[in-house]
Structure 1
Amino acid sequence: MTEPRIRVAVSTVIFTLRPAGDGATLALPLVRRTREPYEGQWALPGGWLDATEGLDAAASRTLGSTTGLAPSYLEQLYAFGEVDRSPSRVVSIVYWALLRQDEVDAQRAAHAVTDSAPENVQWFDADSLPTLAFDHTDIVAYALWRLRNKAGYSRIAHGLLPDEFTLADLREAYESILGRRLDPANFRRQAEASNTLIPTDRFRTGSHRPARLYRYDRDVELAARGPAPTPR
């Protein structure tokens with residue numbers, strides 16, 4: 001009896017924050033498939049693992065070739081290998097990353113200059129995705145669960161923000177991750193007591209009163225457990 005051939009693929013879930021109304025929303029890029037199976041449907045960016053490369057290298061390569069994006073940090077999320085997840089036997093090693101919106105804009109602008117931007121890529125709000133190919137809906141749901149879980153004990157929301165931000169920006173990031181509104185005064189107290197933020201001498205001005213800009217204390221490890229501006 002011939003053993004079934006098992007192939008290994010690498011996919012990536014990337015989250016960023018996009019303005020939405022009076023706040024922000026989590027969004028991720030999807031790629032429209034150009035061949036069967038699931039031709040014409042949206043899927044996570046990814047591709048096959050080459051025999052001569054490591055998983056991290058494959059994640060970076062396939063992400064760059066399908067979306068033109070190059071996050072500075074990719075983290076392995078999980079391995080998905082249900083027997084019926086694909087018409088052929090495929091195990092997917094899934095990575096995830098966070099990108100600031102200014103990084104997304106800069107990378108897209110660079111590709112626009114060279115006319116190298118992928119044409120079949122589109123950004124979608126994480127809470128209103130189309131029907132996805134394979135088991136990618138389950139994969140995104142798992143990535144969201146992990147993101148929300150880590151928000152409870154880590155400073156992961158800072159990966160979605162620029163180097164300097166207001167407390168309102170930070171609160172909006174947590175609201176987007178958790179999918180619910182937070183009390184501004186309560187959040188401010190927790191954030192200021194977290195020992196992870198450094199106030200700057202700069203302020204953001206606009207139609208409202210000036211808001212102080214903060215930066216994240218880089219000496220605090222991103223995923224370290226401990227006090228954090230964790231909303232309740």
Structure 2
Amino acid sequence: MTAHIVAMGGGGFATSHLGAPTNLDRYLVELTGKASPKVCFVPTASADDPQYINKFLVAYGTLGIRPIVLTLWTDAANAVARIQEADLVLVGNGATVNMLALWKAHGVGKAIKKRYEAGDVVLAGTSAGGNAWFEGSVTDSFGDFRAWRGGLGLVKGSFCSHFNSEDGRVGVYTDAIASGDLPGGYAADDGAGVHFVDGTFAGCVAEARGQRVFSIQPSDLPSTSGVVAEQLTVEVL
């Protein structure tokens with residue numbers, strides 16, 4: 001049974017005009033293959049921000065889905081158990097390190113891995129919600145940008161979000177790969193994402209033209225400054 005992961009640099013309903021769902025949001029729902037999928041929104045990285053939750057409910061309410069919201073500040077045990085019902089687990093943006101720490105305390109990571117192993121599911125997210133699936137990422141959870149070896153490791157390698165929109169993030173990511181602090185991986189602009197099927201790279205998608213995804217890998221060639229970057233082909237949705 002197929003399991004999808006879509007890691008997005010940014011974008012989606014949270015940053016769209018008037019909070020409307022974007023083609024990325026529609027793409028995630030369509031990947032489930034269900035007429036009325038259960039979508040579990042996980043806003044842990046934003047401290048379960050009620051305004052963010054409301055934006056999700058309004059945006060995805062137009063897409064014919066059945067919503068579930070996983071909140072760890074109230075009724076955590078029942079909320080975590082409902083992950084197993086989800087056709088799409090959508091993880092929001094915010095503080096990556098704080099999110100993963102809370103997930104570990106409440107068993108969210110284990111529950112998501114169990115759901116992923118069962119298959120027939122889509123795991124997705126923007127920013128922190130993209131970082132979650134990898135072995136490492138670049139985060140500003142500590143204040144400054146830095147490499148961090150964390151995440152669920154469902155996809156091998158590392159991830160860098162907001163590649164086109166936050167000064168300093170690019171240099172930290174490439175330096176970390178060159179030094180070995182992070183394994184090679186993918187960097188995505190806001191509005192773009194990288195898609196994996198059963199753990200294998202399957203392509204890249206974007207909301208609009210010009211939004212990019214790169215594969216960035218370590219290199220020992222003197223002319224490469226420690227990394228080699230390849231801009232990947234992106235399907236505009």
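Numerical summary
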read-out	value
Winner on Cα Rg over 2.2 N^0.38 Å, for residues 110-197 alone once structures 1, 2 are ranked, highest first	1
FRET efficiency 1/(1 + (r/R0)^6) of positions 102 and 166 (r between Cβ atoms, R0 = 25 Å, to 0.05) - highest-scoring structure of 1, 2	1
Given 157 for volume of the Cα convex hull per residue in Å³, calculated: source structure among 1, 2	1
Which entry (1, 2) yields the derived value 2.6 for distance in nm of label points 7 Å out along Cα→Cβ at positions 150 and 174	2
Structures 1, 2, by percent of Cα pairs over 15 Å apart, for residues 6-53 alone: label with the highest value	1
When distance in nm of label points 7 Å out along Cα→Cβ at positions 22 and 70 is computed for each of 1, 2, the largest belongs to	1
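The numbers here are math on the coordinates, done by the rules we state, and not lab data. Predicted model, so just to flag it, every value in this text is computed and none were measured. Cβ atoms are built from the backbone, for glycine too; each structure is taken alone.
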